[in-house]
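Asker: As structure tokens, here come the structures.
Readers should treat all values here as calculations from the given coordinates under stated rules, not as data from a laboratory. Just so it is clear, the structure is predicted and the values come from calculations on it, not from any experiment. Cβ atoms are built from the backbone, for glycine too; each structure is taken alone.
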Structure 1
Amino acid sequence: MDNKSLKVKISSPEGVLWEGTAFAVSSKNSQGKFDILPHHTRFLTIIENQPLKISNQNRQVLQEFRFPQAVIYNQDNRVAIYTLGTSD
């Protein structure tokens, strides 16, 4: 992983749902839309039934999920997403 990308891992109690490298993780929480980009400050949020998009540098969506609820944590270009549900 270089310092211009994010290492993203989506986990549930059943195991890893998706893991890979991306440029951005985008969604919407109770405060509004957000993007996590490389070198983003430490970040913790909960999303509920909102699209979660994982994109490359050209903003092309690599993967899109929607979970009933998910916790997203970012630190040091590593984004961990935990959910109890499965994607719609």
Structure 2
Amino acid sequence: MTKKFNRLVDLKKIVTEMEYDLGLNTLSTIEQNVLLAISDLQKSGGTAKTKAILCHDLTKKISRPSVFRALSKLEKHGKLKKSVLISGEYSLA
């Protein structure tokens, strides 16, 4: 069991360092999860639709209003941009 905890601690340190390097350390957990969900969704289609963001594994347990607040804040701080052509689509800035 101790080996598993040590591995988990090592992974957590790596993830924390990566979050800092990417500037995610200033975001709330919800904002981080929304941004990561959008990044994941972009891999297949270029943009992330609101419905897909709400259903993503990283965000499906987050309330709808919280996701929309996070989207608004992330857009305001320049972390993502909303599509001007199609409402409800987002991509990383």
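Asker: Quick check: 27 is what I get for relative contact order in percent (Cα under 8 Å, 6 or more apart), calculated from one of 1, 2. Which structure matches?
Answerer: The read-out was computed on structure 2.
Asker: Taking mean count of other Cβ atoms within 10 Å over residues 38-45 from the coordinates of each of 1, 2, which one would give 14.8?
Answerer: Of the structures listed, the value fits 2.
Asker: Can I ask one more? Can you spot which of 1, 2 the value 17.1 was calculated from, given it is mean count of other Cβ atoms within 10 Å over residues 6-13?
Answerer: Traced to structure 1.
Asker: In addition: Which structure, out of 1, 2, was P(r) over Cα pairs in 5 Å bins from 0, in percent derived from, given a value of 3, 15, 29, 29, 18, 6, 1?
Answerer: 1
Asker: Moving on to the next point. Kindly point out which one of 1, 2 the value 11.1, 28 was derived from, the read-out being Rg and Dmax of the Cα atoms in Å, for residues 30-77 alone.
Answerer: On the way: 1: 11.1, 28; 2: 9.6, 26.
Of the options listed, only 1 reproduces it.
Asker: Also: Out of 1, 2, which one gives 0 for helix-only ellipticity at 222 nm (-39500 (n - 2.57) for each DSSP H run of 4 or more, over all residues; to 500) as computed from the coordinates?
Answerer: Numbers: 1: 0; 2: -19500.
Source structure: 1.
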